[in-house]
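Each structure below appears as structure tokens.
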Structure I
Amino acid sequence: MDRNIKFELGSEEELNSEESDECTEIVHGPTENNPIDPAHVPKALRRSCSLECCQTDIKTESRVLVLYTGGTIGMVRNDNGVLVPKPNVLEHRLRKSAIFHDVAYAKSRFGHASGKSPLVLPNLGDRMRRALFMIYEYSPLLDSSNMTMDDWIQISKDLKICYENFDGFVILHGTDTLAYTASALSFMLENLGKTVIVTGSQIPIFETRSDGRDNFLSALVIAANYSVPEVCVFFNNRLHRGNRTTKVNTSSLDAFNSPNFAPLVNIGINIEVNQNLIFRPTELEKFHVHTTLNRNVGILRIFPSITTQTVKSFLAEPMHGVVLQTYGAGNIPSSRPDLMEALREATERGVIIINITQCAKGAVAALYETGSALLDVGVLPGYDMTPEAALTKLSYVLAHPDWDIETQRKIMARNIRGELTAPRNILDLTRLPRNRSSSVRLDIDSKSPLESLAALLPLLANGTSLSYIQAVLYPSFLYDAVRAGSIARLEDLKKCGVDLGAKDANSRDALFVATEIGNHEIVEYLLLNGVSVHSRDINGDNPLMLACKKGDVKIADLLLKTGAHLPHQSCLSDVLIKKAEAGDLRSLECFKMAGVQFNQPECCGHTALQSAVRKNQLEAAFFLLEQGLNPGTEDEFGLSCFDYAKRRNNSIMLELLLKYNTPNGCN
């Protein structure tokens with residue numbers, strides 16, 4: 001169990017009570033036909049409202065998906081006062097909590113459907129977006145000690161299915177295996193561009209005294225408002241990188257820590273985001289989920305007088321990868337050549353062995369004779385990886401059949417998701433200053449005044465004043481370099497510790513500016529340096545929306561290849577109508593590339609096609625007809641495209657419409 005809580009299933013009557021009837025719609029049933037782990041229990045996924053309810057074009061809202069897997073956080077007391085995992089109760093009770101659900105706003109926003117609408121957090125103020133969140137609940141709920149690799153695969157698949165419909169994701173999970181799940185997902189979710197937070201609690205949400213409320217609320221706020229494109233763990237007012245996190249206490253509310261890496265976000269009176277520590281995607285690739293894992297991996301802990309037979313048995317077939325936990329900085333007994341020989345035999349047979357320390361904090365290094373000897377027999381250094389990260393990374397890497405053994409070994413020794421510190425300089429990253437640029441030394445005389453000022457700013461202030469100066473001036477430095485089209489100046493700013501994704505007062509960053517001026521080269525540079533394609537400004541637009549409105553096909557294509565999607569595809573009728581009326585074919589082509597449906601009517605039932613016909617835009621009408629729009633569709637005035645063409649005596653338009661007249665076609 002996650003805590004020392006007596007675990008009992010509720011009675012059949014309790015589990016089927018009226019209170020447990022909230023989740024009625026099945027997202028998917030049990031789907032695992034060939035599980036990796038025979039102990040895996042196939043699960044259904046349920047929700048209480050449809051996905052369409054969570055669609056929004058309101059600028060002050062963000063959509064968050066909550067995947068509820070089980071764990072202490074959602075437990076409730078049964079009639080005997082015992083805490084139990086009760087299905088279909090979490091959302092029902094959260095709707096009654098003013099902390100988690102703003103009933104008045106939900107009624108004004110969703111009307112009579114508010115009882116089945118997404119939950120809505122109360123207004124946070126301070127330019128923060130209001131979180132609309134839906135809860136998808138797995139059935140059956142899991143005690144996390146029963147979590148399997150198949151469950152990780154199912155969670156990753158469900159995230160993939162819902163990825164474009166939500167701005168952020170929160171996974172509610174039991175604490176026993178939470179660090180394993182976070183580590184596994186960090187590798188399986190490739191080119192992740194949105195915030196994924198795994199959280200749980202030591203005390204259930206619905207108890208009078210609870211850490212679950214703060215953990216869940218804070219996770220929702222961060223997922224809705226901040227771009228942290230990683231799999232993270234939130235616990236006790238800190239957001240940690242998931243694959244750097246481990247459970248350190250069974251009974252304290254400060255149950256999780258990241259021994260070798262500083263928190264990404266600290267929550268106090270203010271929310272402090274350590275932007276320079278965030279690991280961002282740097283490839284021009286879409287979000288992808290790797291859905292296979294290798295179960296033939298394990299952790300072997302060296303101890304005094306361990307027998308050779310124990311080691312050989314552990315390394316024997318079908319073992320493919322082993323995390324070797326050694327003493328101190330990566331040492332094993334120097335008086336045991338038999339152990340070295342057993343390790344050599346395994347590595348020569350193709351077993352990948354990763355050496356990590358048994359210590360909670362620190363890294364392995366070949367400082368001593370035995371540590372260096374391990375390298376000689378083919379054991380790879382795991383540096384400062386946690387056991388959870390090392391094991392799940394092995395499982396992920398070994399499940400790539402397209403990588404040969406040498407490629408797999410190289411990737412295991414390389415930092416691919418921020419899971420290890422580069423070997424050149426194993427720094428104490430838990431003690432990094434807020435801005436690492438304080439150590440940067442530049443030849444000021446060789447820089448322009450702007451670049452010199454950018455280099456000096458971190459040296460002139462610290463604490464709150466530094467944060468304020470950075471927030472105000474960094475976007476200006478970046479915009480100046482972008483408008484000048486200077487990648488060299490952007491590189492200098494990056495070396496000075498400037499966050500290339502810094503936002504201005506309108507929540508726009510350098511990628512918006514580069515898109516606006518149409519500089520493809522700068523857009524590509526920013527994407528390769530981790531600037532998010534999913535950022536939204538105060539108007540709710542992202543860079544792809546800006547590129548589509550401008551009709552910049554080249555930049556739109558680049559953004560799409562990097563995983564961008566329009567934030568509210570089903571609410572674009574006004575924009576499409578304006579572009580059709582203007583005959584803006586390049587813009588319409590961009591929206592087509594982005595997967596927009598052109599048959600969206602506005603409030604009077606007009607579509608983009610009818611607007612093009614009314615404005616005599618022949619080429620735009622032809623383009624829209626080619627997308628399958630039906631010219632016979634009538635608006636609320638009972639008029640079709642044929643009627644508007646006749647009213648304007650446009651015989652050419654009428655002839656075109658007749659060629660595409662499909663009474664039974666798409667509306």
Structure II
Amino acid sequence: MQKKIQLLLVAVFLCTFIRISAQDDLSLQAVILDSVLTENANAIVRSEAVEIQINSVNSVTVKNKRVVTVLNKYGNGYADSREYYDPSTKIKKLEAIVYNSFGKEIKKYKKKDFMDRSTYDGYSLIGDNRMLYFEHTPIGYPYTLVYESEVEHKSSAFMKPWFPVVDYHISVENSSYKIVNPNKIPLRYNEKKFDGYPVQIDRGDQEVSYVISKVPALEPEQKSPALKKLVPNAWVALKDFSLVDIKGSAVDWKSMGKWQYDNLVSGRDQLSAETVQKITTLVADATSNKEKAKRIYEYVQDKTRYISVQLGIGGWMPMQAQDVDRLGYGDCKALTNYTKALLDSQDIESYYTVVYAGKGKIDIDSEFASMQGNHAILNVPNGEEDIWLECTSQTAPFNFIGNFTDDRNVLVIKPEGGEIKRTKKYAPEENIMTTTATITLKADKSIEAEVTSVSKGLQYNKRYFIKQKPVKDQKLYYKEYWDYVNNLDVVSIKLNDDKNEISYTEKIKVSATSYMTKAGSRLLVIPNMFNRVKRRMPKYEDRKTALVVPRGYVHTDEYIINIPEGYTLNSVPEKKELETIFGNYTYELEKLSESQLKFKRFLKMNDGTYPKEQYEEYREFMSRVRTMDKSKIVLKQQ
């Protein structure tokens with residue numbers, strides 16, 4: 001009997017041990033986390049193993065196991081909880097396990113537990129992109145998510161890149177990336193920013209693997225390069241590839257561009273005879289191809305609207321031009337192709353162009369031909385000039401791309417092949433805002449003013465959207481813009497958007513109580529009411545990154561200031577001037593009469609990339625501008 005009890009106890013112990021072993025993972029306990037990895041981190045990539053097996057040009061299998069410990073609420077977004085798919089993708093394996101800070105399993109998700117929904121984004125009309133996902137609400141921190149997936153792709157045109165450091169405040173304990181290529185399909189590699197990082201590289205016969213360990217979390221620094229330019233990343237492309245059963249071969253941008261033209265763009269420009277005749281009539285009296293292109297561009301703006309359509313050869317093939325003409329909508333690909341077709345009908349040369357769009361400037365990598373970009377625009381050569389058209393906008397002026405696609409390498413797709421070009425760079429002298437004002441100061445510390453601002457270039461780009469707001473929101477915008485003026489009342493607003501001159505004019509009447517400060521019998525007033533540098537640049541004891549000023553501009557201000565009756569300017573301050581490699585600043589006050597002053601201000605900021613050692617000099621320049629912008633003058637009572 002005793003022996004049976006002993007055997008039973010052993011069995012219970014073994015069952016308990018097996019259960020604990022299956023459900024818990026002591027290696028995931030928070031107490032064993034390396035302090036080097038927790039410093040400044042919101043989450044830690046404990047381990048990541050990506051294995052890409054190239055079965056053929058028509059089949060690529062991606063296996064991914066990722067273990068992330070989330071330290072606080074700001075790290076939740078880095079715990080993988082979704083997998084995207086489309087008709088050319090098959091999710092073969094998907095599961096996730098959540099552990100608490102002691103390494104104890106608290107939740108397990110099998111593939112059947114993931115919810116399935118469209119990736120509808122609110123502006124797509126139709127699409128076949130979907131995702132499997134689960135929603136986990138943390139009950140405490142830290143916690144760890146183990147995420148594992150296996151996905152088979154029918155295309156090999158897009159190979160998952162390696163980005164072990166995905167963001168700031170994310171540290172990496174271990175990350176590996178491996179290409180398995182049993183059929184020895186020729187590969188091309190593009191490795192960036194490996195210097196300074198402990199990356200182990202192992203290359204075989206048409207295979208490669210990368211491993212990195214113990215990478216501390218990076219802290220963001222203002223005016224720094226894009227993260228992609230700071231951390232290691234690697235891209236792999238096949239010489240021979242396929243995109244949804246369309247086979248291709250490319251080793252440079254000429255061959256890649258030709259493949260895209262032949263298989264994605266060509267033959268999708270048919271228009272009805274009626275539409276061609278309508279466009280011919282529209283441009284009949286135009287005296288140049290540029291004028292014709294402008295009329296056609298504005299025709300497209302009036303006729304169409306932007307709606308995303310994620311269909312057609314992996315979302316890369318545009319809709320037929322005649323379908324856009326009939327339906328009146330399309331995405332960036334469709335509207336660019338449609339505009340191109342209309343120009344073609346009038347024998348105006350233009351080219352479908354692929355670009356990375358966004359305020360941050362991202363280049364198509366000129367040295368690594370592959371499927372790149374996230375947007376399409378149109379290139380219209382016009383002699384020595386390149387015209388660039390943003391075909392998705394119903395409000396942008398002709399030949400104005402703003403900061404969405406300016407100053408970056410793009411792929412221009414021509415029948416004979418691809419060509420890397422650079423879009424327009426707006427020089428500081430083109431990005432102008434000129435502000436004039438008449439300001440009346442009153443003895444009760446209140447003011448009334450009429451201000452006029454004219455903006456051009458990228459300054460236009462920053463302001464023309466105001467006209468599209470309701471009047472209530474316009475007033476709120478100006479109150480926030482001039483938030484340093486207490487009790488500001490926006491009396492009236494007149495806005496004019498001159499798209500021909502690409503010039504935006506704002507005429508605003510305002511009043512404010514208690515703008516000035518009374519000190520005994522004197523009034524203290526800041527002459528610069530309408531254009532101050534408000535942002536304080538942070539100080540870094542040991543800055544790590546270069547200083548990047550992506551775009552320059554010029555601000556010119558001139559105000560006439562009427563002094564209250566019975567007061568006079570105590571003394572005229574000296575003219576203040578700053579001149580640096582980053583820009584120039586002038587502050588000047590002139591006494592026109594006993595009752596009237598003229599305030600003049602000039603600020604030019606230069607774009608550029610500067611060594612990190614010069615950041616403090618830049619910060620000091622901006623700090624001095626900020627201080628001078630708030631300079632006060634004294635009005636004494638007579």
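Every read-out reported here was derived from the displayed coordinates using simple, explicitly stated rules and does not represent laboratory data. Owing to the predicted nature of the structure, the values given are computational and were not obtained by experimental measurement. Cβ atoms are built from the backbone, for glycine too; each structure is taken alone.
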Item to complete: Name the one structure among I, II that Cα Rg over 2.2 N^0.38 Å of 1.07 was derived from.
Response: I
Worksheet item: Comparing structures I, II by mean count of other Cβ atoms within 10 Å over residues 177-184, which one has the largest value?
Response: I
Discussion item. Between I, II, which one scores greatest on mean count of other Cβ atoms within 10 Å over residues 273-280?
Written reply: I
Item to complete: Identify which of structures I, II gives the largest calculated value of FRET efficiency 1/(1 + (r/R0)^6) of positions 89 and 377 (r between Cβ atoms, R0 = 25 Å, to 0.05).
Response: II
Worksheet item: Of the structures labelled I, II, which one yields -5500 when helix-only ellipticity at 222 nm (-39500 (n - 2.57) for each DSSP H run of 4 or more, over all residues; to 500) is computed from its coordinates?
Response: II
Worksheet item: Can you tell which of I, II yields 1.0 when distance in nm of label points 7 Å out along Cα→Cβ at positions 25 and 105 is derived from it?
Response: II
